[in-house]
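Several structures are given next for inspection.
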Structure P
Amino acid sequence: MDALRKGAGACTLALLCGASGRVFNFSAGRTEVRREEGGWVKVFEDGFCATDGTVLLSAKRGAYREGQAEVVLEGEVVVEDTAGSLRAGKVVYRMDEEVVEASGRVSGLYRGWKFRAEKAKYFRREGYVVAGGGVVLEDTSGEVSARALRGRYELEGRGYIEGEAVLTRTGAMLSADRISSDGRSMVAEGEVLIKKGNMEATCGRAEYREGKMLLVAGPSGSISEGEIESTLKGDTIEVFLRDSEVERLVLFGGAKLISQGPKGSNFLSGRKIEVFIEGNEPKRVLVLGNAVGVYEAKGKNPSLNTVTGDRMEVVLSEGEVVRVGVAGGVEGTYRWRGKL
């Protein structure tokens, strides 16, 4: 019994978890066994290491609480298995449930994502990690990063981040109250803000799948080109992407596009508006259904031009209108206001 209570060097420890027995091989500078409320406690100090062949535990010190079937690790803790690794100041490993609960400057690598947080829980059996308190994520390629107050990451990219959530990728930034993924699509909810280059959009909900993003719940967008600012609105806005670059915008339901600059302003509206983008600049605008166009020129010869039709096509260069084509029940007015 004395040899069991106090010893040194490598040993083999049989830890019985529930109805099944699990054998951990361990090593430590010294060990001690003592009786506490709830059962025996085996303490390991001066460098603790243990494994059952599926998980590796190491720390400055550890304790196995027999009654709770848990291992408590403290000081430079490392937990490793085939899914990844975790480092923390303290870890409680609940063996029956296969749950690793970490706290104190937690960092790790799980399924291709690096993460940092104040605390984290790793559910080994179910295959996911829940983290809280300033979560920071980064994929191993360095192309994608995220931060939030808390989050959950599962297999094959499933999970969520929430609470001041921000996701960045290849020059684009997405922020929302909550960002979630099922491995095939991504959904952002609550005060969504999207920024990429000179383009920006806001809405209540954004859904991304297979190169297309759908903005709903009060969506609006803006494009800046030097001194020219364009605003886009609609009941729904679709954003089509190619190689992570915006290729086309489609506005549905009460669609409006307003551009303002030092030379004047343009107003377009219709049931549907398509904006074709090249090099982050609008090059062509197509208005379909109840198309309305209003152009107001400023300067020495101010004027006001209005036109309506079934279909309208506007071609732009450096933000300025260079050609307008209207078809179907065309009507319009031209007003010259003279010198200012």
Structure Q
Amino acid sequence: MSRLPKNLRGEFFGVGSLGEKKHSEPLDYVNSLSLPYTFQIPANKEEDMIRQFAVLIDGFEEEGGFLWEPDINVYREMLQSHKPLLPPRKNFPSLYSMCEKREYNIIKTQITAPVTMAYNIRSPDGKKLVSAHLLPFFESLMSRIGQGISSHLENCSNEIVLCQDDPSMAFILEDIKRETHQEFSMKNLMDSVDNTYPKDIIPAYHYCGDWRVAHLKEDYLLWDSTPKIVHIDLINYTPEISNEHAEKINRFIQRGGALALGVIPNTDDGIRGSVLQDLRTNLRLTIDSFQDAGVETDLLISSSMISTQCGLSGASRELTRKVHHLSDEYPAILKSFS
């Protein structure tokens, strides 16, 4: 069974970050989507994707860099307690304001994946906290936050899509291939994502980086994992892949997985014609490349959403709003390629 509800095929999948300055401004156009989503305003430093959740770690340095001195008591409490955690309002305002505005049939939200949390928080001596010993701490942290956010959103939504944003996973994979971080296996990394999702949500995953090389030998991070909605950048990383890779994608979709196709540029400079012209052009290139590699076109189209290549924090207000206001045309455009 597909993790993508039928009514969301071809609809807009919002990554999360916006270039707006005020929280009141995106509410109307985000709420007009078939899949409304809680959003982040990175211009507000409190909503930085690391600080936003790390503030819940006892001893985390909030004012300066992302620093934390590992403490055995804090470590034990984090792993032993199953109490849900909820970010404060100042760190995730839309999580609260959207539920106060209306009720939803379905809503999307996002958290930062455990590997990215560990990769970006350092000990006071400057060392990254990515290790086989500390990764379980961040898995537990983000799992408990996922539970807290989901419980909060259950008060205003029937269904929840929870996406993990993971911009640092690509760096860990590169380190492993360079024979550093050999304590991690592909299973460790996949489990760090899959074990973090709470029950009774629709899982999603935003992979930042070259998704085409997100594998170690025959093990593929994205396609051998639990079926979920996987968002990938298809502008910087066009789907020029092997037949083996294409077959992995086919099997992933057949097992219930889905894709959020990052085919809309996320900056004003990236737009060559118009939003809809670029969408059609990039979709054509994407679908042709997937088809040439061996991905089944009808399978792909029936299991995909449309998205920007990454978040919209670098886009102008005008472009941001166009991407959202035009989204009711995306499903028909995608279906036209079938």
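Of the structures labelled P, Q, which one yields 14.1, 47 when Rg and Dmax of the Cα atoms in Å, for residues 173-292 alone is computed from its coordinates? Mind showing how you got there, number by number?
Working: P: 14.1, 47; Q: 15.6, 47.
Only one of P, Q returns 14.1, 47 for Rg and Dmax of the Cα atoms in Å, for residues 173-292 alone, namely P.
Comparing Cα Rg over 2.2 N^0.38 Å across P, Q, which is largest?
Values: P: 1.52; Q: 0.96.
Comparing P, Q by Cα Rg over 2.2 N^0.38 Å, the maximum is at P.
For helix-only ellipticity at 222 nm (-39500 (n - 2.57) for each DSSP H run of 4 or more, over all residues; to 500), the calculated result is -10500, so let me know which of P, Q that is.
On the way: P: 0; Q: -10500.
Answer for the origin of the read-out: Q.
Which structure, out of P, Q, was relative contact order in percent (Cα under 8 Å, 6 or more apart) calculated from, if the result is 6?
Details: P: 6; Q: 23.
Computing relative contact order in percent (Cα under 8 Å, 6 or more apart) on every structure in P, Q gives 6 only for P.
Rule-based calculations on the coordinates, nothing more; no lab input. All of these numbers come straight from a predicted model, not from anything done at the bench.
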